[in-house]
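Undergrad: Down below are the structures I want you to see.
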Structure P
Amino acid sequence: PGQVGARASHLFHLLEEGHYDVQLSKEDLYRLTLWMDCNSTFYGSYHETERQAQGVAVAPILE
């Protein structure tokens with residue numbers, strides 16, 4: 001426990017403690033926590049996921 005997801009996230013700890021003047025509501029912090037815990041930050045784009053899993057930087061397709 002705590003090795004992945006929000007608990008392991010530097011962003012989560014910054015926001016939880018109040019980074020500069022950023023003060024999130026409990027609901028907003030919960031939404032960000034859920035987003036991190038669902039591994040939403042794993043891929044930077046929804047295409048070429050196999051290459052991304054291998055560590056290749058893949059630019060998103062901008063339409």
Structure Q
Amino acid sequence: RKQAEDIYDLIVKFADYGFNKSHSAAYGLVAYYTAYFKANYTIEFMAANLGNVMANTEKVALYID
């Protein structure tokens with residue numbers, strides 16, 4: 001029982017750290033690619049973004065401004 005509780009405590013501690021680190025790494029990669037495409041392929045980037053939100057006029061207006 002003691003060993004199981006020790007293992008559980010280690011897993012709980014890692015869960016707080018592990019999720020945040022992996023999430024931030026993945027989100028950082030998405031942010032990097034987004035910035036790269038926006039800076040280097042502006043027309044294609046905007047066309048793709050607008051194509052994804054055409055049904056939402058508020059987002060279309062936001063992207064155009």
Structure R
Amino acid sequence: RFGNQAEHFLGGLAFSKLINRTLIVPPWRTYKNIPYSEWFQIESLRSYHRVIDAEDFMQNLAP
């Protein structure tokens with residue numbers, strides 16, 4: 001499951017960069033939802049492309 005999520009995440013990141021859109025990073029799925037920022041450094045991704053954690057998006061930007 002981890003490998004599938006990683007593969008789809010990388011594809012989504014590449015696609016969002018290609019179409020110049022911000023990627024909303026969803027929680028990582030295990031037996032429960034794990035915030036992306038709990039396992040990975042989102043700041044490192046931001047040096048490559050615009051990303052935002054789904055929790056931050058829902059709290060601060062979603063209508």
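Undergrad: Taking -30500 as the value of helix-only ellipticity at 222 nm (-39500 (n - 2.57) for each DSSP H run of 4 or more, over all residues; to 500) derived from one of the structures shown (P, Q, R), identify that structure.
TA: Q
Undergrad: Out of P, Q, R, choose the structure whose coordinates give percent of Cα pairs over 19 Å apart equal to 29 when calculated.
TA: Of the options listed, only R reproduces it.
Coordinate-derived values only; no laboratory data. Keep in mind that what you see is a predicted model, and the values were worked out from it rather than measured.
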